[in-house]
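Some structures to go through are shown next.
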Structure 1
Amino acid sequence: MTFFEQVYAIVEQIPKGKVATYGQIAFLTGHPRSARMVGYALHVNPKPGIIPCHRVVNREGHVAPGFAFGGPGKQAELLAKEGIVASPDGYVDLTQYLWCP
């Protein structure tokens, strides 16, 4: 399984109503220093809507400024549809919404 395939398989496991961080996904692939590569893999997500890349935020809980599928407003909107509230400046409360596999 390639690194990107590992990323997609892990992201598919994030349940509705939860988020994970790029670093957390990198750690789960066995490549803990590859958070930026996780971001790139999600940016080129071959199955948006199936692989829920909108559930991945940065280590501080901020939505992606360059969310590939509609921008940060779209990412926050998709999260809100799942019950995840982002602050007006784009932060998700990780103490409340972080996925702990």
Structure 2
Amino acid sequence: MKIAVSSTGKTMEAKLSEQFGRCQYFIIVETETMKFEAVANVGEQMQSGAGPKAAELIINNGAKVLLTGHVGDKADQALVRGNIKVIDGYTNTIMVKEAVSGYLAK
């Protein structure tokens, strides 16, 4: 299974980003191998529609779960349509790897 995490950087040691649509990167983690890929968020600099564009990116990368701080209404609707399980409420005080480990431990 693939998990997407909104991130401030390109590594598992980067801080989780509280912003979904305007985060710099998404870290896409394959949970079976824990290999990951950093994907630049093309929606970060958009005037409007950043959330739905970011949702499209997550869906196109095959993620089934999203770990993030906050998702806006339009992005949430797009993620629901894409069958993405959204786990929000994270803060930027933890690293991406901590969020993934915590989710997998549940």
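When relative contact order in percent (Cα under 8 Å, 6 or more apart) is calculated for each of the structures 1, 2, the largest result comes from 2.
With mean count of other Cβ atoms within 10 Å over residues 2-9 coming out at 16.4, pick the structure among 1, 2 it was computed from. It traces back to 1.
For mean count of other Cβ atoms within 10 Å over residues 10-17, the calculated result is 18.0, so let me know which of 1, 2 that is. Structure of origin is 2. Source structure of the calculated read-out (helix-only ellipticity at 222 nm (-39500 (n - 2.57) for each DSSP H run of 4 or more, over all residues; to 500), -8000) within 1, 2: 2.
Taking distance in nm of label points 7 Å out along Cα→Cβ at positions 34 and 66 as the criterion, the largest value within structures 1, 2 is that of 2. When mean count of other Cβ atoms within 10 Å over residues 26-33 is worked out for each of 1, 2, structure 2 gives the greatest result.
Read-outs: derived from the displayed coordinates by stated rules, not from any lab. Just so it is clear, the model here is predicted, and its values are computed rather than measured. Cβ atoms are built from the backbone, for glycine too; each structure is taken alone.
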